[in-house]
Structure formats: C-alpha cells, structure tokens
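Presented below are the structures under discussion, each in the form of structure tokens.
Derivation of every value follows stated rules applied to the coordinates shown; laboratory data play no part. The structure presented is a predicted model; accordingly, all values stated were derived computationally and were not measured. Cβ atoms are built from the backbone, for glycine too; each structure is taken alone.
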Structure P
Amino acid sequence: LKQVKNIAEPVATYKVLLDPADAGTVVESAGLKTVQKKGKRRQFAVALAIFLIGTIVGGVLWTEPWVPRVEAAVEANMAFKLPDKPSIAVMPFENLSGDKEQDFLADGIVDSIITALANTEQLFVIARNSTFTLKGKPFLVKDVAEKFGVRYVLEGSFQKTKETVRITARLIDALNGRQIWGGTFDREMSNIFALQDDITTRIVEELQIKLTVGEQGRVWRRETSSAEAYQLKLKAREHWYRITPEANAKARDFAEQALALDPKFATAEGFRGRSFFLESYWGWGPDPARAFSQSINSYEKAMAMDDTIAHVHPAFLFLYMGERDKAFAALEKAVALQPGGADVAISYANVLVMDGRRPEEAIKWLNRSKRRNPNLSTKQYWILSEALRQLGRYDEMIEVATNIQNKYPEWWWERPRLAFAYMKLGREEEARAQLKEWLAEYPEGAQAYLTAIKTFPKPLYDDTVGTLVKVGFPDPSKSED
C-alpha cells in the first residue's frame with residue numbers, strides 16, 4: 001500500500017516486471033501478505049469442513065441406521081460351539097392367512113427350504129424337529145441363536161389367498177443383530193416352486209456358499225411340475241409325522257392323490273411306501289405281510305423314478321428283509337445325498353441299533369444328529385435307550401427310558417426294555433410290574449415287540465426274549481406249538 005497525494009487512505013500499487021528473466025518473481029507487500037493469509041485460512045476451513053462431512057458420512061455408512069437390527073446373540077452364551085461353517089436355523093413362518101388349514105403349506109415350504117439347504121455339506125442346518133418346537137410362540141432371534149448354536153436365523157410370514165402366496169422373509173446375522181437380507185415374494189400358486197427356489201437362492205448367495213455341480217442339482221431339484229400334487233405331498237408328510245394308525249392312513253391317501261396327478265412323483269411314492277411299512281411294522285392293518293410287500297413295491301417304484309432323493313432309499317426296509325448289505329449301502333447313499341440332514345443321521349443310528357451289532361457306532365451317529373436336532377425326538381431317545389441296553393449300561397438306560405415314559409406316556413416301547421434292565425440288575429419285582437402294566441394296556445404288544453426285534457442277531461434276540469419270559473412275557477416257543 002502506498003500513500004498518494006490528495007487521497008486520505010493508502011491505495012494498493014503494483015509493479016510490473018517486463019524483463020523475461022523476472023518471470024515467476026513474487027513481489028511482496030504488507031497488503032499481499034494479508035490477502036495470502038486470508039486465502040490460507042479459507043482453504044483450511046474448507047478442508048476441515050470436507051473432513052468433518054466425510055467423517056459423518058463414513059460413520060453413517062458404517063453403522064447403517066437404515067438396516068433393521070435386533071438384540072445380538074452372545075457367543076459365550078450359546079448352548080453349543082458354533083460350527084466351522086455358516087450355520088442357520090430356519091424358523092416356522094407365521095401363518096397370516098387367517099386359516100389354520102393352510103399351516104401345512106406354510107410348514108411344508110419351510111421344511112422344503114431346510115431340506116434343500118441340508119443337501120450341501122457346506123452349510124450347518126438345524127433340523128425341523130427342533131425349530132418347530134417354537135412354532136406359534138414368540139421368540140427373540142438372540143435366543144434362537146443361543147439355543148441352537150447358530151449364527152444366522154431366517155424368519156418370516158406366510159399369507160395365502162385363493163390363487164396367490166405371499167412370503168415375507170428376512171435373514172439375520174444374530175451375532176451382530178443385523179438384518180443382512182429381507183424381501184417379499186408374491187407368486188401364483190402354480191409357481192410355488194419358484195418361490196422356494198428364490199428364498200433358498202438368496203440364503204446361499206448371502207452366506208457366500210459355492211455349490212458344486214452335484215449340490216446344485218440337489219438344492220434346486222423340482223420334485224414335480226404339479227403345484228396341486230406338491231400340496232398333497234405336503235399333507236401326506238404332515239400326517240405321516242404323527243405316527244398314528246389314523247394319520248398314517250390319511251398320509252397314504254394324500255400320497256395316492258398326488259400320484260394320480262403326477263404318476264412320476266418319486267417323493268409321494270416314497271411316502272406311500274413309508275405308510276405301508278408303518279402299517280406292517282406296528283401291526284395296524286389286517287395283513288402286515290401284505291402291507292410289507294406293498295411297501296417294497298412302492299420303494300422300488302420311487303427309486304426307479306428318482307434315486308437322487310435321500311429318503312427313497314429304504315435302509316430300514318432292507319434290514320427287515322434280511323439284506324444287511326443293502327441296508328447299509330442305502331444309508332451311505334442317503335448320507336451322500338443329504339450330508340447335512342439330521343433325519344439321515346437318525347436313520348443311520350436307528351438301523352445300527354436294530355441290527356444289534358454296533359451299538360457304540362449307533363451312539364456316534366445319534367450324537368451327530370443331536371447337534372442338528374438338539375430338541376430330541378422320541379426316536380432319538382428310543383435309539384439311545386436301546387443302544388445303552390445292548391451295551392449293558394442298565395442304570396443309564398433306565399434313566400433315559402424313564403424320562404421317555406414321563407415325556408411321552410403313550411410310547412409303549414420302553415416298557416419291555418425297562419423290564420429287561422430291571423431283571424438284569426436283579427430288580428425282579430419292578431421288572432414284573434413294568435411288564436404286567438404294559439401287557440394290560442397293550443395286549444397285542446408282545447407280538448409287535450417280537451416283530452420289531454426280529455432283526456437282532458440270534459444271541460441278542462435269545463437273551464432279550466429269554467430274560468423277558470422269566471418275568472411274564474409270553475413264551476414264543478410255546479405259542480408256536
């Protein structure tokens with residue numbers, strides 16, 4: 001700045017350098033320094049603002065407040081150690097249809113998703129028998145994860161109108177309480193298979209599972225092209241699970257209706273075979289031998305239709321036909337087809353105890369099933385009880401069998417087994433009481449029990465029957481005379 005004559009305030013002056021050698025030379029003055037300082041302060045303020053905005057935006061992106069969250073599970077509180085692979089519990093869908101009759105369809109869709117996911121060994125999937133214990137009950141995602149020892153939980157709702165189905169589902173990472181995927185699916189009933197595939201696909205994608213070619217074929221399998229036949233098969237399955245004479249007859253009827261719509265429906269034929277086997281096994285019909293023959297026929301048809309379905313390989317049936325090698329070959333095939341299935345592991349343990357030669361191995365398979373199905377079914381308890389009996393661990397067996405009786409009083413199997421164990425421990429009075437009460441309630445039980453244990457090797461069979469005869473069991477050798 002320079003003071004100029006007749007001007008009160010100093011004015012800025014500039015010097016122009018014309019020599020090319022002076023190019024780039026900065027001429028300083030007090031005023032120019034002031035302007036430069038103001039410019040630097042402005043640049044700093046802008047940079048600070050950008051930094052703060054970036055920090056805020058980054059924080060928002062990191063926390064994702066728009067993503068729904070739930071209370072997170074605590075790994076230390078889990079009943080089981082987390083598997084070394086993605087683990088999931090698929091919960092029953094809430095039926096919003098206002099029609100309880102549609103439960104079979106909602107449950108069937110969930111069951112199909114569970115089965116599809118269990119067809120790959122890259123996923124750890126909790127069995128239906130355990131997750132469905134919470135059906136119709138309020139639950140927290142964290143409680144589900146901690147109860148079953150899984151990281152991911154799928155929950156949702158189901159609504160059916162006359163011709164359409166809507167499913168709303170969300171997949172939650174329970175360890176951080178964050179929803180990682182959610183969606184609503186609307187489909188025509190005729191395209192219900194696509195709905196199941198869509199949900200299964202999203203789960204596989206979100207959990208970053210890379211399926212092999214063989215696994216892809218099993219996971220995305222279409223059982224039938226008929227939506228109506230599929231619904232009938234779901235009804236057959238629901239009734240078969242109940243294991244009563246009436247429900248078994250209804251299961252067969254639904255399976256046969258499904259086959260009338262699709263004669264090549266292997267799964268439906270498999271359920272038909274199961275129903276005949278149960279009728280034969282439990283003596284529910286007038287001609288058990290004929291029912292057994294019909295069961296063989298149905299299973300042969302099912303395997304000819306599609307032998308890539310785990311449950312159409314009838315290991316138990318082969319065992320009762322006396323074909324042990326075929327029985328265990330069928331089990332190995334089923335395990336290969338559904339490596340993550342709890343039901344397959346239970347079937348393996350069941351065949352092992354009824355074969356009566358490797359009870360220790362049966363317990364190993366049972367433990368494998370228990371991790372995927374921690375809410376033990378009657379069959380799992382039964383297998384454990386029989387394995388302990390064969391191992392001579394009678395005190396443990398009595399404890400298990402008594403628990404079964406208390407939990408499932410209608411389950412008569414434990415009566416003769418308890419009588420056997422009491423007799424082996426020298427508690428004859430208790431053995432007689434068990435057997436007397438059982439035969440009074442179930443007069444035909446003796447013959448049914450003999451039929452059930454006919455697969456035992458002769459030494460085990462003779463010891464079992466001989467011990468029970470001492471405390472009031474009908475002597476089969478005398479009845480044959």
Structure Q
Amino acid sequence: VRGAGEPVAIVGFGGRFADSPDAEGFWRTMLSGRDRIGPLPPESFDRDLYHAPGALARGRSYTDLGAPVPVPSVPPPGLRIPPHRYAAMDAAQRLGLHVATEMFARRGRPPHTLEGVGTVVVGSNLGLSRERRLHTGLCLDDLEADVRSLAALGALGPDEVEALTKLVRDRFTDPGPADLPTTWDGCVASGIAALIGNEHRLDAVPVAVEAACASSLAALDVAVGRLRSGAADYAVAGGVELPCNARDMVLCSALGLLSHSRITPFDTAADGFTPGDGCALFLLKRLADARRDGDPVFGVLRAVGASNDAKSLIAPDVDGQTRAVRQAFAQVDFGPDEVDYLEAHGTGTRLGDRVEVAAAAQVYGTGRRSAPLHIGSAKSFLGHTFAAAGAAGLLRTLQALRRATLPPSVNLSELSPDLALDAVPARVATEALPWPAGPDRPRRAAVSAFGTGGINYHLLIEEGTDATR
C-alpha cells in the first residue's frame with residue numbers, strides 16, 4: 001500500500017468548452033473579458049415547444065440562454081473509428097474521445113507507452129442523450145396505441161392517425177443504428193470511460209462516478225485513491241456533460257435554478273445559473289513515478305476532501321462544506337494561509353455564493369494570511385457544466401498555475417453584500433493579475449465542487465515543475 005497522502009502528478013490534460021476547442025482556447029477565454037453565453041441553437045432547444053420567456057410554466061423554460069459546445073462530427077485524428085460507428089456514439093462519448101486525445105498528446109508520448117495497469121474514471125450524470133432518445137422511442141409504442149384508440153372512438157380518421165403517429169415518430173425516434181455496441185454503451189455513464197480506454201488501447205479499468213455537479217471532483221478522488229493504494233499505475237479522470245438541451249432547461253426552470261438573464265457569481269444581482277456544455281480530462285500518475293519516467297509535471301494534486309451534509313436536496317450548508325475543506329487540509333503539511341487562490345463552485349445564486357464564502361471563511365480566515373485569498377469561478381465565462389463543473393474549475397486553476405496568473409471573473413458589477421469576504425480576507429478579481437510565488441513554497445490553489453443532495457468536494461493543488469511545457 002502506498003502513502004495515504006502521496007502527491008499525484010498531472011502529466012496530461014485536455015478540455016473543450018463553449019468557443020474553446022482545446023485547453024489553450026479555454027485559457028484564452030478566461031482572459032477574454034467576456035462570457036460565452038448566448039441563445040441556444042434550434043438543434044439544442046426548440047423555442048416553439050419549450051420556451052416561455054420570463055414565466056414559470058409547466059414543461060417550459062423561462063430562459064433560452066446557454067453555452068453550448070458543438071460536438072465534432074468526425075473522430076479524433078489517429079483513432080481508426082469507422083464513420084458509421086462514430087455516428088452511433090452518444091454526443092458525450094464523442095466529446096470525451098476528442099478531449100482524451102488532446103490529453104494524451106499533451107503528455108508528449110502515445111498512450112500505449114503507459115506502463116502498468118490504469119483506470120479511467122469519468123464523472124457524468126446518468127441519462128445520456130442516446131439513452132433518453134432510446135427510452136422515448138420505446139414509450140412511443142404506448143403513445144401510438146393511445147392515438148389509435150382515438151380512431152376507434154371516431155375522434156380521428158385513419159389518415160389523421162397515420163399522419164400524427166408519423167409526425168411523432170419522425171421527431172422522437174433515435175435515428176442512429178440500434179444494434180451497435182456503442183449505441184448501448186451510450187445508455188450508461190461508464191460507456192464513456194470504457195470507450196476512452198478501449199479506443200486508446202489502455203489496460204485500464206473503466207469506472208463511472210455520479211455525484212451530481214460534484215461528479216468530476218468525485219472522479220478525481222477515486223482516481224487519486226486508486227493511485228495511492230497501488231491499485232492503478234496511471235489514471236484518466238475528469239468529467240463531461242452537455243446540459244444545453246430541452247430536458248435539463250425545463251427541469252432546472254421548474255426548480256427555479258436558472259438565471260433569468262445570465263449567471264453572475266458573487267454579484268448582488270445573482271439569481272441562478274446558466275447551463276453550459278463541456279468536458280475536461282486529466283492524466284494522472286504518482287509524482288515519484290512521473291519523475292522516474294520523465295513525464296511532464298504540469299501540476300501536483302495534494303489532497304481531495306469530501307463530505308455530505310444531507311440536510312436539503314438543493315440548499316447548501318456551511319458546516320457540510322467546511323468539513324470537506326478541513327478534510328482536505330488534514331491530508332497535507334501546509335495550512336490554509338499558504339493557499340493563494342480558490343476556484344469556487346460559484347453557482348451564481350445569492351444563497352449558494354453566501355454559504356460558499358462563509359464556509360471558506362471558517363477555514364481560510366485564520367488571521368495569519370499575508371495576502372488576500374483570491375476567489376473566482378469559471379462559470380462566469382462558460383456557465384454551469386453540471387458533472388463537468390469541477391473539472392472545468394481544475395482546468396482553469398491548472399492553467400492559471402502554469403502561467404503564474406490569477407484568473408478573473410466576469411459579469412461582476414457589484415459585489416453581493418451577503419459575502420463575508422472580509423472575514424477571510426478575500427477578494428474577487430475582475431481582471432487577470434500576476435501570481436507571485438510565496439516565500440520558499442510553490443504556488444498553491446484550491447478547487448471546490450458541490451452537488452445536489454449535500455455533496456461537497458474540495459481539492460488542493462500546487463504548481464508543477466513543467467508548468468510552461
């Protein structure tokens with residue numbers, strides 16, 4: 001059994017988000033000064049069917065804004081996937097394959113050079129788009145029977161019945177091949193992990209993790225645990241989700257979670273989040289092994305803390321979040337005053353932002369800080385990517401460490417008076433700032449991700465030795 005707190009190196013990474021085709025484009029977005037949120041395209045959201053502007057209506061969304069990601073129509077270069085097989089894959093699978101290919105390329109050596117046994121852990125909420133369409137297709141049989149019963153009662157003529165059933169089937173039946181393994185793999189979250197491992201010829205155990213909007217940090221927690229225990233020699237971990245669709249928009253509207261305008265974390269006008277699509281993946285090895293094998297070390301994961309407050313499905317809890325932060329620091333040999341930056345969950349709700357800052361103040365407000373804790377959130381640029389949110393936050397933090405730059409937030413006009421920033425002390429930057437190194441220590445940061453049901457994760461990371469590669 002390896003050391004419980006053994007450092008884990010990030011030796012490869014990739015990401016794809018709105019208007020950000022790769023991890024470098026993602027960082028350019030973070031420095032651009034504007035978000036990537038706009039009206040959803042018709043193929044993602046049919047306004048005639050699902051949009052009721054400004055109103056809370058059953059089966060409708062009161063907003064049509066999001067940050068969608070176009071899914072590539074062709075396989076990643078280097079993967080010999082027949083076009084018909086690629087077309088049968090779920091959109092999340094295709095996105096994951098492209099991001100995994102970027103991740104391996106960044107390491108500088110092909111995947112087959114990875115030695116030992118690996119694991120692929122992907123955080124993704126169950127109910128992929130392919131699964132939903134297949135399930136809808138099965139339900140259409142019942143609907144067709146009901147329509148034909150109307151004909152038997154004389155309510156509809158034969159021609160009307162045929163026209164109506166054809167209209168419904170054409171709209172909702174999955175057009176993809178139903179007999180391919182990738183079609184059925186698209187019905188379960190683990191299919192993404194298995195596909196990444198299989199297509200890249202890895203000797204790796206595929207695992208799916210579902211922890212709501214904390215899924216990708218939960219996946220990283222599992223991956224780090226398997227590396228530290230010796231069960232795996234390398235790991236791929238991260239998250240993927242595409243919530244810019246009618247189902248998620250309508251469900252989140254019903255709960256009143258969506259912003260009526262756009263997500264504005266930490267602002268006095270914060271009234272909810274805006275959904276965004278995305279995927280980020282990280283290639284991990286034990287730090288000692290990465291150095292031995294000559295791998296680049298882009299960043300070093302030091303700890304992942306987790307907790308559950310279990311008091312409410314959606315309302316956050318200060319004590320629960322605080323426990324996750326304290327659990328992370330219990331695993332390391334440095335204190336909260338040596339962390340320079342916190343990548344917040346930052347959902348853009350008044351309650352969520354207030355609770356998150358209050359929980360941070362419980363641990364980071366030790367009174368020993370020589371400089372304010374900088375706080376920000378990728379969601380201000382790209383919306384809430386659900387299961388991929390923690391991975392997006394980690395990617396932003398990793399890129400910030402590599403460039404010694406504290407990243408800004410956007411859409412911040414007036415700080416909410418509810419935030420206990422002075423208790424830390426902390427500040428929310430609205431422009432990129434130089435990130436000076438601490439005295440005799442590396443730059444360090446933290447990433448938070450929280451999920452419905454009271455799921456809380458807090459990750460600690462420090463800069464790597466190959467930050468600029």
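For which of the structures P, Q does the calculation of log10 I(q)/I(0) by the Debye sum over Cα atoms at q = 0.11, 0.14, 0.21, 0.22 Å⁻¹, for residues 344-415 alone return -0.23, -0.37, -0.85, -0.93? Each step should come with its number before you reach the end.
Numbers: P: -0.23, -0.37, -0.85, -0.93; Q: -0.30, -0.49, -1.09, -1.17.
Working through the options, I get structure P.
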(request) Can you spot which of P, Q the value 4, 16, 23, 20, 12, 6, 3, 3, 4, 3, 3, 2, 1, 0, 0 was calculated from, given it is P(r) over Cα pairs in 10 Å bins from 0, in percent? (result) P
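Can you spot which of P, Q the value -10500 was calculated from, given it is helix-only ellipticity at 222 nm (-39500 (n - 2.57) for each DSSP H run of 4 or more, over all residues; to 500)?
Values: P: -18000; Q: -10500.
Derived from the structure labelled Q.
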(message) Taking distance in nm of label points 7 Å out along Cα→Cβ at positions 224 and 240 as the criterion, which structure among P, Q has the greatest value?
(response) Q
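Computing distance in nm of label points 7 Å out along Cα→Cβ at positions 152 and 272 for each of P, Q, which one ends up highest? Please report the intermediate quantities before stating the final value.
On the way: P: 3.7; Q: 4.2.
Of structures P, Q, the maximum of distance in nm of label points 7 Å out along Cα→Cβ at positions 152 and 272 occurs in Q.
Output the label of whichever structure in P, Q has the greatest value of distance in nm of label points 7 Å out along Cα→Cβ at positions 288 and 400. Numbers along the way, then the final one.
Working: P: 2.4; Q: 3.2.
With respect to distance in nm of label points 7 Å out along Cα→Cβ at positions 288 and 400, the highest-scoring structure among P, Q is Q.
Rank structures P, Q by relative contact order in percent (Cα under 8 Å, 6 or more apart) and report only the one at the top, that is, the highest. Walk me through the numbers before you get to the answer.
Numbers: P: 10; Q: 23.
Between P, Q, the highest calculated value is found for Q.
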